[in-house]
Structure 1
Amino acid sequence: MKKILDFNSNFFNILRSEYTVEQYHINVAKNYALGYCSEIELINIDSILRSSDIKKEVENAFRLIEEQVPTLQGVFKYLMVDNKITDKTYYQLLSLIKNSNFTKDEWKYALEEALYRIYENTGKTKGQSVTPKCLNKLGINLLDPKKGSFYDGVCGIGGTLIEANEYGENLELYAQEIDEIAWAILKIRLFINGINNAEVQLGNTLEKPAFAENNSQIKQFDSIMMNFPFGLPWRSEERCIENDKFNRFIFGKPTKLSSEWLFISHTIKSLKEKGKAAVITTSGTLFRSGADVVVRENILSSECIEAVISLPGGLFLNTGIPVNMIVLNMDKDEDFKEKILFINAENMYENLNKGQKTLSEDHINKIVDVYKNKREIDEFSIIVDRKDLENSNLLPSRYVFKTEINTEDFGKVKFNSNKLKELKECKKLGDISEFYRGINIVGENTPDENGEYKIINLADVQDGKVDIDSLTRYTIKNNARVEAYMVQEGDVIISSRGMTTKICVIPKCEDNILLSQNFIGIKLRNNNSPEYVKEFLESPLGQFLISNKQVGTSIISLNTKDLKQIPILLLPLKEQLNVIQHYKDHEIAIRNEIDRLENELKETKLKLYDEMGIRSIFHIG
């Protein structure tokens with residue numbers, strides 16, 4: 001292995017004088033192909049080195065390779081993007097290749113290690129994200145594709161295909177890739193790995209799928225795994241998608257800002273009657289509202305979603321966002337119909353270098369075991385009836401959560417799982433309240449000391465209270481709907497974004513006060529106390545319930561629809577008022593006692609200073 005590592009390092013050192021690291025993958029793929037073909041005696045490196053025009057002789061070698069290896073026809077033209085390379089540099093590279101004396105297997109390992117090292121430094125190339133090996137291993141183990149056909153419609157440089165080929169027995173491999181360079185590298189990679197049973201096409205899978213039975217039916221496969229681009233808009237493909245002759249998008253069209261549900265729809269239509277697929281998605285795809293909800297509901301109705309697995313952030317080289325794997329099964333067991341297995345593995349990982357994470361063999365084995373045996377494990381996995389899904393939300397953390405949180409007041413708090421289940425019988429916050437949003441402070445709405453409106457921003461709420469007198473005044477233009485954002489005495493407001501949740505009750509106020517967009521306003525109906533609801537939401541139980549409704553990683557957010565679903569334990573109004581008044585009386589007494597003790601401590605210190613003989617040197621107040 002050291003021999004291979006040293007070779008790759010020397011190869012990169014030669015490239016460094018003329019290329020950036022983002023261009024290494026092109027040079028590695030085509031030149032390692034030369035080395036491999038030299039080993040199997042398709043070409044002669046010596047004759048190239050002796051040539052008076054090395055570049056021309058290399059081009060002739062590529063043409064010869066394509067003539068003798070049908071799977072590489074048309075490949076090298078996409079990799080001829082480095083005409084600036086000097087003969088001297090090429091001579092050094094080819095000499096290094098010649099003197100390596102690698103076997104076929106060593107060339108395979110050298111290529112794989114070199115590509116991994118390149119993508120480890122760049123994360124991606126020309127927008128192509130590289131699927132981590134641990135995710136390929138997880139997906140393939142979940143699918144268990146031992147025979148039949150296997151397909152990847154967004155194959156990149158082919159890591160998924162190679163993993164499937166190593167797992168199965170004589171699998172028929174099919175793939176499509178839109179990027180020409182990635183497609184060319186994939187073809188070379190398959191060739192050097194000795195994989196000859198793959199049909200790989202170049203093109204846009206959404207716009208023009210490469211595999212079709214006829215003009216109206218796309219080809220169907222036994223197993224599929226895809227890691228499609230995250231958050232890729234589909235405006236440019238809109239016409240083709242709207243007029244898709246294969247009728248792939250019958251479940252509806254998602255928001256034009258992301259094509260992930262389009263790829264999932266394509267995957268479903270590409271599966272045989274007993275086919276299975278594993279697809280990798282972002283978290284937003286699982287809970288986004290708007291057009292995405294319709295698509296999710298229709299796909300859920302088709303009874304093909306078998307499991308959803310949340311995974312940690314940091315697995316990918318080019319992004320730290322957490323990802324998820326959806327397992328699709330067109331032939332779910334009869335006793336699992338109308339059910340979905342949720343696995344929350346977002347805290348299951350091993351740390352690598354540079355903050356990157358991976359899944360170990362044990363992690364993968366545990367996930368696969370839970371999936372195959374449909375096991376429920378506390379704080380890790382749960383089976384949910386489709387009717388119990390919340391707004392078609394497929395985020396595992398919505399259903400599988402830890403029963404322990406850290407609170408500011410009480411430290412670590414653990415909850416009784418059985419008691420939590422009883423909360424399903426309680427009223428929800430949406431049953432006792434009306435909700436309203438805050439106003440978006442755009443450029444034309446500016447601070448103005450003579451402005452007609454005051455606005456409550458996040459910084460204005462401290463320790464569960466808002467100081468009405470200190471609020472900034474604004475001049476609001478285009479304020480036709482300004483009443484919709486106006487708070488009233490007794491409203492409960494809760495922050496909708498941020499790591500810390502802020503909650504307070506609006507006190508008596510005479511000014512026109514608006515809520516900012518960072519808050520959600522709650523108007524309780526007359527038979528409930530705002531202070532009681534505030535204290536419930538601020539309690540460890542309230543914090544726990546809210547945290548399980550929040551979504552996001554870098555920006556934690558809470559939406560109105562989810563807030564309405566929070567269960568709340570309510571006493572009759574008279575008892576609510578009594579317990580709150582009893583608490584306030586005690587709170588006042590305790591704070592007064594704290595003030596008295598603090599003053600007593602000050603007096604004790606002053607007495608100490610007198611005894612030390614330093615009190616007369618300074619004056620307080």
Structure 2
Amino acid sequence: MAGRINDDDIKAVRSAVPLDSVVSDYLQLRSAGGGQLKGLCPFHEEKSPSFHVSPAKGFYHCFGCQEGGDTVDFVMKMEHLSFSETIERLAAQAGITLRYEEGGYAPGRQQGERIRLVEAHRAAALFYAEQLGGAEAEIGRRFLAERGFDQAAAEHFGVGYAPAGWDHLTRYLRGKGFSDKELTLCGIAQEGRRGPIDRFRGRLMWPIRDITGEVVGFGARKLRDDDNGPKYLNTPETPLYRKSQVLYGIDLAKKDIGKQSRAVIVEGYTDVMACHLAGVTTAIATCGTAFGGEHVKILRRVLLDNSRSEVVFTFDGDAAGQKAALRAFEDDQKFAARTSIAVSPGGMDPCELRLAKGDEAVAQLVEERSPLFEFAIRSFVRQHNLDTAEGRSAALEESAPVVARIKDPSIRHDYAVQLAGMLGILDETFVVRRVGQLARFAREKGDRPQQHRRAEPVRQQPQPRAGRAGGAGPRNPGQQVERELLKLALQFPSLVAPTFDAYREDEFTAAAHVAVRSAIARAGGVASAVEADDGFLARVREAAPDDTVRRAVTELAVEPLHTRREPDEIYAGEQLIAVRLKAVERAIAEVRGRLRRLGPQAAADQMAAAQSELWSLQQYDRSLREGGAAAL
């Protein structure tokens with residue numbers, strides 16, 4: 001059993017791998033100003049970016065779902081790893097050899113299960129790639145050459161060959177120290193009559209990588225007539241591989257998808273290869289399954305989904321391809337991006353098109369795309385005889401519900417007018433009215449559950465979002481100034497040191513703000529960050545009493561300041577003054593209330609003490625307003 005990872009090694013790993021570079025493997029980040037980055041949150045569905053990353057501080061926070069933390073937290077949540085597995089993965093990425101408190105340097109068997117499975121896949125991919133150069137793999141090389149792929153293309157995509165024997169790979173990986181259990185668990189091997197045997201034999205192999213570039217599975221293409229298996233055989237569902245959650249080529253395409261704000265969806269591995277080699281480097285494909293909701297989630301994050309981005313679906317021109325295109329229509333409105341479709345002429349897929357007409361034809365296919373809405377509508381219309389009134393009526397009744405499903409009213413109206421033109425119906429208003437009627441019916445049908453909820457005897461009031469710092473956000477002016485001061489203390493401690501450390505907890509009104517102020521004090525105050533800014537935020541998070549306060553610290557450390565200029569001592573002084581003035585105003589109000597409660601019958605010494613206290617507070621209030629930060 002592995003010992004505890006050395007604390008110094010953990011610190012080295014945390015500082016060696018920049019948070020923004022790790023997060024960028026999973027989603028597209030754009031500047032949010034002030035050195036901050038933002039993107040679509042990978043932990044919940046959202047239409048506009050609320051996931052903020054502070055590279056300088058090494059923390060992230062989502063202002064939508066309240067998830068936050070550092071690099072280790074992010075990888076743990078994204079990959080569902082334990083703390084130790086995450087440190088091991090990041091250490092391998094940074095080239096750091098870990099030491100364990102019990103047993104010195106860790107051998108491979110001490111690593112977490114997921115790390116081991118990833119390493120087994122990596123070793124298998126190298127094995128397959130080496131086999132492609134052997135004599136037996138000549139049939140595989142010929143298959144690639146016939147489709148226009150040379151050795152360089154095969155190497156770029158990691159294409160390999162699985163030998164036809166029963167256990168060539170299994171024996172090879174056993175020699176690398178992997179157990180039979182690991183090989184069957186990750187789907188590389190399967191149980192035979194006398195023990196594990198290779199799952200893939202005598203086939204051309206494509207490594208399937210996740211968004212970070214790690215091999216998580218394989219796609220295997222049949223090459224010989226005596227192979228009784230399916231044409232394509234993929235890795236089964238494993239702890240690493242979920243076909244509904246992987247997109248072939250996403251590791252190669254993600255940067256260009258972000259740069260070009262466009263993704264091209266194709267149907268197979270060779271189509272991805274053909275597109276990339278033809279210059280369409282944003283091409284990706286599903287792995288043996290239809291494009292679905294989980295794929296949409298991955299793509300939206302990489303695309304930074306908005307109205308300026310675009311998703312292009314390419315399908316064969318045959319009936320099956322058009323059916324697949326109509327399935328894609330079902331997912332269309334999950335994107336904010338424009339969605340289009342490119343159907344290849346003559347029923348050719350991108351690989352066949354490149355082979356027949358060259359790279360330019362593939363690029364042209366994508367450029368000559370048409371809106372997916374229009375394609376879907378035309379597909380239904382074409383199924384009817386528009387020369388007869390009965391055919392036009394049937395086409396309208398089948399096509400109108402498609403138009404009615406369009407959420408944007410202005411786009412829905414435009415397509416209703418287009419539908420009238422496709423059908424040859426001169427009365428456009430009739431078609432527009434019919435589409436509007438169907439859209440209204442759909443809305444009413446969707447509202448029925450709401451009617452049931454209104455019948456309930458007790459209605460729950462909306463609750464403030466969990467994790468928000470005491471419910472005190474930018475819209476609460478009474479607590480905004482103290483929130484801004486806490487952000488300065490965490491993000492720019494030198495600007496408020498040492499004055500901030502003299503502020504009492506009762507000068508903050510929101511419960512979460514009080515808790516964060518207390519955590520800063522327990523971590524040594526902002527003065528300790530100025531003296532040695534080594535892990536100040538980490539110390540504050542460790543000083544937090546629970547996860548709720550820890551989330552609040554992370555949120556305040558990442559949230560942008562409410563200033564358009566670069567924060568400086570003047571701005572910091574303004575916030576210090578504002579918080580202190582609010583505290584003084586509350587103290588004055590409290591003393592005035594005490595005086596009213598004492599009344600005219602109060603003892604003279606009590607009245608004198610209260611009046612003296614009020615006078616002192618009023619003088620301090622005046623000096624703060626006139627003298628500014630110098631009066632603190």
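Taken together, the values in this text are just the output of simple stated rules run on the coordinates, not laboratory data. No experiment lies behind these values; they were computed from the predicted model shown. Cβ atoms are built from the backbone, for glycine too; each structure is taken alone.
Matching task: 21.8 is the computed value of mean count of other Cβ atoms within 10 Å over residues 84-91. Pick the structure from 1, 2. Going label by label, the one that fits is 2.
Figure out for me which of the structures 1, 2 the number -11500 belongs to, where helix-only ellipticity at 222 nm (-39500 (n - 2.57) for each DSSP H run of 4 or more, over all residues; to 500) was derived from the coordinates. So the calculation was done on 1. Computing distance in nm of label points 7 Å out along Cα→Cβ at positions 44 and 588 across structures 1, 2 gives 4.0 for structure 2.
Supply the structure label, taken from 1, 2, corresponding to distance in nm of label points 7 Å out along Cα→Cβ at positions 36 and 604 with the calculated value 7.9. That value comes from structure 1. When Rg and Dmax of the Cα atoms in Å, for residues 292-515 alone is computed across structures 1, 2, the figure 23.1, 68 traces back to 1.
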